[in-house]
Structure 1
Amino acid sequence: MAPTPSHTEVPQSTIDHFKSIPWCSPSISDPSFRLVSMSRTLTQPGNGHSLMAATWNTDETIKELLSMYRPADKSTGQTGEVRRFYTFGTGLNSHANVLHGGVIGSILDSSMGNAIGQGIPDRTPTFTVQLNISYKNPVKTPGTIMARSWVVKAEGRKIWVQGVIESGNGIVHATSEGIWLRAKPNM
């Protein structure tokens with residue numbers, strides 16, 4: 001069994017920050033989603049998840065991060081979905097006031113992996129084996145985006161996931177699809 005992540009409560013200031021952004025507020029207030037305490041400081045033993053929880057956890061990089069999850073509804077066929085809201089400073093840019101594409105890839109990888117953790121919470125470690133990203137529009141910084149992700153299917157040890165990066169006014173910045181592999185059980 002994988003180590004249990006160390007969670008912290010979501011600070012009210014983080015919730016208030018995203019509620020103050022007009023296009024984020026409806027999603028934050030949607031009762032079908034629940035807050036997930038995996039904001040800026042989630043780490044795992046052995047320095048797991050330290051890229052975002054430590055290295056990118058600054059006012060110049062990821063200023064605020066809020067995670068939410070809506071469970072699947074089998075009666076309607078609606079899939080479970082993770083929504084993660086990120087507010088960036090200018091410390092992760094590739095060009096002037098533009099977020100680096102590798103950061104977008106990391107955000108998608110993290111969010112899509114979180115969809116597995118929320119939707120298939122058996123604590124078996126999963127690893128990204130394929131991640132295809134289509135970049136649509138640059139992400140301006142400083143600014144806020146929403147990463148949405150959901151599990152498409154799971155067969156044996158393989159899990160297929162999709163994700164999208166969006167911002168206000170329905171702008172899509174990137175779409176992705178990927179395959180994760182569950183670790184082999186200990187024999």
Structure 2
Amino acid sequence: MSETTLSGYRVLAIVTNYGVEQDELVVPVEHLRGRGATVVVAAASRDAVQTLVGDKDPGRTVQPDATYGDAGSDFDLLLIPGGTLNADALRLESGALDTVRAFASSGRPIAAICHGPWALAEAGVVEGRTVTSYASLRTDLRNAGATWVDQPVSIDDGGPFTLVTSRTPDDLDDFLPAVEKALASSHEG
């Protein structure tokens with residue numbers, strides 16, 4: 001996809017203010033911005049987001065651009081990074097879940113990595129879909145009606161919205177091109 005520019009595309013990343021896995025937020029945000037996309041990071045509050053490395057060591061802090069409630073809805077793709085603490089708290093945030101449901105119901109693509117798919121299960125948008133995630137979410141996703149697969153990236157474009165999922169930060173090399181493709185195709189048709 002090195003020939004493709006993402007200028008004019010808008011991505012919303014939703015996180016909580018503590019516990020997001022650093023590389024699952026920072027790497028996709030920097031990658032997409034580097035390709036020309038506008039990426040807005042929305043958190044529960046405007047306080048700095050403390051990332052973690054390996055769910056335990058403090059990583060970089062990221063200043064959110066918005067909260068869930070004031071981010072707006074003019075986005076082409078939703079990005080949901082993981083991190084166990086972040087993802088567990090995110091699925092309890094009504095504003096975040098409303099955002100997930102709004103993207104799904106409008107047919108816009110969603111990309112989630114590692115523990116990020118927990119929010120998809122909580123929002124009720126994975127039934128009948130094929131997904132991957134961190135292995136410990138397998139049962140939760142199956143119980144939510146998804147087919148869980150163990151592979152670096154799953155691209156399910158057979159439903160009302162394209163769903164891109166990956167297992168861990170180790171899969172970012174597979175995840176990023178799939179996210180880019182889903183984003184680029186969001187303006188087709």
Structure 3
Amino acid sequence: MNDKHLVQIALYAALVAALGFIPPIPFATGIPITAQTLGVMLAGIMLGPWRGALAMLLFAFVVALGAPLLSGGRGGLGVFMSPTAGFVIGFPFAALATGYMALWLRWLPVFPAALIAALFGGIIVLYVFGIAGFKLVTGRDWLSAVTIMWVYIPGDAVKTVLAALVAQAVYRGLPHAVGTRAA
């Protein structure tokens with residue numbers, strides 16, 4: 001891994017942190033709607049699976065150290081015992097899955113490949129972790145934990161479109177900046 005890759009990893013960890021400063025939309029479930037999952041999707045698409053996952057691991061590590069980088073200014077080890085714990089733990093896995101799916105779909109034009117990859121990693125994979133974490137922390141049954149998450153899907157669907165639009169725009173101007181498209 002070269003210096004450029006390290007800078008990219010740090011940059012996408014910082015992007016997710018910056019997206020945490022956009023005020024969250026709170027819900028009674030304890031899981032707010034945030035912009036941070038957009039950064040997770042972009043990390044996978046733009047950096048590729050491994051660097052995207054490393055960026056999210058770096059982000060989670062800094063949060064665990066106490067930096068208040070999660071939406072709403074949350075940080076520290078207590079975050080990993082909150083209703084959002086599964087989502088934070090799932091960030092690296094979601095970026096990894098998004099990146100692999102984007103690589104697998106390189107034969108498609110950028111927009112649909114990025115959209116499908118973001119849907120797969122940023123919603124399906126991330127929700128698996130989020131639902132499991134929510135169930136474990138709150139003690140709810142599986143059906144209840146899954147049902148509660150439906151409210152978040154429209155916002156996350158919008159984020160998948162935004163991620164695909166960003167990837168397409170960057171690819172048009174700087175094709176080598178999209179890691180899942182670089183030769």
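Any read-out appearing in this document is the output of simple, stated calculations on the displayed coordinates, not a laboratory observation. Computed from a predicted structure; not experimentally measured. Cβ atoms are built from the backbone, for glycine too; each structure is taken alone.
When mean projected area of the Cα convex hull in nm², for residues 73-136 alone is computed across structures 1, 2, 3, the figure 4.6 traces back to 3.
Could you figure out which one of 1, 2, 3 the value -20500 for helix-only ellipticity at 222 nm (-39500 (n - 2.57) for each DSSP H run of 4 or more, over all residues; to 500) was computed from?
3
Tell me which structure, out of 1, 2, 3, gives 19.1 once mean count of other Cβ atoms within 10 Å over residues 97-104 is calculated. The read-out comes from structure 2.
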